[in-house]
Structure 1
Amino acid sequence: MPRLAYAILALVVIAGAAAFILLRRPETLQGTYPSIGPAVDVVYATGFVEPREPVEIASRVTAPIVRIHVKEGDRVQRGQPLVSLESSEQLQAVGELSARSAQARKDEERALAIYKRGFLAVSARDRAMSEARSALAAELVARARLSQFAIRSSISGVVLRRDAEIGDLATPTRTILVIGDPSRVRVTATVDERDIPRVLKGQQALMSSDAYKGRVFRGSVYEITPGGDPNQRAFRVRIRPDESQVLPIGLTLEVNIVTASRQNALLVPAGAVRDERIWTVRDGRAVRIPVTAGIEGRQKREILRGIDRSTCVLTNPPEKLKENARIQVEGC
């Protein structure tokens, strides 16, 4: 056999041997031992701070705004004037009705005096008295309506929002101001309808905001709206912040509602559990073990039964991994 043929044969044999060695080399995977720590199950939501009992101030009559006596942030007292409306026409109406009422009272007094002397019929006296009462009632109604052109606060609190300017037309359907008590606030969180069965009154809520880096605000769930929003597929959950915390109204928050927690739990990486099973290694071979999983967090998963702290758990096993495959594990 020529030398060239021997050389080619040798190369083929060497290449085959190398391929056999490479194929027989076990795959290297990452592993870890379970840890002990707190397991927390939370429902994630977004929310915002709002007054617990906000009051929207609107006009009872339709008229242009001529003056707004307060600005956002002002503290107001119950009965304090807030907004003045154009009332010249109503003032004129009150003046006219007041004059008619005064004349009707004089006619009544004159009729009564004539009646007492016996020169006036009972029907004429009664008619004069009725006209006087009607004129007075009309005057009082006009004066009551005139008072509605000065909009007053129905509660004591702080002006949270101003939604109108001088010259705008005030109507009964338009909110001019919003008043509330900034010391009595709540957080309204929007919770996905799939998570709402896990949310209960009294559960703890942990809240954070980009405006307050590193701070965690605590509160508790006190109300769950009975009706959800079919468009958003979500329910509103009311959270009462702890009294010691001052949250500005309108602040948006990331909300974590704690639905379950357990101390000293056996924890593995969340990606290690698949279909209630985990992968481990025994004598250099991949073995799949059934487990009973508990609370699932973003990074960790609680294991109730099936393994202990001495079990080497593959942290993120590949989908193609097969039972009894040769593997090499780093980290255990």
Structure 2
Amino acid sequence: MTQSPPPPRWFGPRASTDDPAVAALIDRLAVEAEWADIGGGFNLNVRIDTVPPTVLRVHRPWPTRRRVAGLRRLRERLLRAGVHVARPIAMLGHDVVRVGDRWAELEDFVPHIQPAASQESYVRLFEELGRLHAGLRAAWEPGPPEPLDDHRTVRQLRYWLGFTRRRLGTAADAVVTRAGHLLDQLAAARKGVELPRAPIHGDYKLGNAVALENGSWANLDLDFVRVRERIYDVAGSLYWAVESGAELDRPVLLEAYDRTAPEPLTADETRLLPTALTWIPLHWVATAGFIGGVPEAERALAAAEAWWSRREDLSWYPERPSQVTG
């Protein structure tokens, strides 16, 4: 019998406040103040009710010290450029602190309100995404080291589909085979097309884009910031907007982005938006070998196939002139 391969050596679960090293760090920072785990799917985020309140973030094992420190410098530059993000602050006299096999950092807590899922909220979110893209462009250099990225290319996605098949065994054969066929179609649709690349947020949705009491919005959770095809960010925001179940006028969302972005979406970006939307759940199929299992892979593939089956119905996007180069 072939032994199932272990998870990648860099992979590790979300940190826990039950970890003795994490608990000891919280005790040193909080002293007698109250604290609470405030959620976050990837990193541990602990609000500490000092005056003023702060947030302790303990990262997954894979971000390097240079990556975490680089993102802190980026946030400082964004603040100077007028983009509202959480301000990094020193912790125990250091920029970042090692906690077991992870890096931890401290930042200001940003009091905020999460807007309800609605057309109005999503129009504002897409406007804020355009503003954030402009701010990232202005503040990017010197850019932080690139993060671990397991689904940037077709080749990477094929590798992780193979890993999922090996790790989950024969029960995953059917779902991995179907995912491979869908990946072939996405690759064919993208062949020979170069899309605009830019610094992106990587996970821009309600909860990471939040409202403040004064009516402005703040941008949280920049852990996935990187240089990538910018349509990936637009597609991610649209994916979660649709998944929210809100009644949406989708072309208006793209128009909201175009109003504030450094440049409006190109004809190629609009045409390949269905490909980018399908790519999102297809990535979850590929990584089900170490995050989830066969049921999770099947649900993600069903979502990907549903998006792809509706690709012709996504023609509600306004026509855009072809990009002219010269």
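The figures follow:
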| quantity | calculated |
| --- | --- |
| Read-out helix-only ellipticity at 222 nm (-39500 (n - 2.57) for each DSSP H run of 4 or more, over all residues; to 500), computed value -14000, structure in 1, 2 | 2 |
| Relative contact order in percent (Cα under 8 Å, 6 or more apart) from the coordinates reads 28; which among 1, 2 | 1 |
| Entry that produces 0.50 once FRET efficiency 1/(1 + (r/R0)^6) of positions 48 and 288 (r between Cβ atoms, R0 = 35 Å, to 0.05) is calculated, selected from 1, 2 | 2 |
| With distance in nm of label points 7 Å out along Cα→Cβ at positions 136 and 200 derived as 6.5, matching label from 1, 2 | 1 |
| Label whose coordinates, when FRET efficiency 1/(1 + (r/R0)^6) of positions 104 and 128 (r between Cβ atoms, R0 = 25 Å, to 0.05) is calculated, return 1.00 (choices 1, 2) | 1 |
| Entry that produces -0.78, -1.08, -1.37 once log10 I(q)/I(0) by the Debye sum over Cα atoms at q = 0.11, 0.13, 0.15 Å⁻¹ is calculated, selected from 1, 2 | 2 |
| With FRET efficiency 1/(1 + (r/R0)^6) of positions 192 and 264 (r between Cβ atoms, R0 = 30 Å, to 0.05) derived as 0.50, matching label from 1, 2 | 1 |
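Throughout, read-outs are computed from the coordinates displayed, never taken from laboratory work. A quick note: this is a predicted structure, and the numbers were derived from the prediction, not measured. Cβ atoms are built from the backbone, for glycine too; each structure is taken alone.
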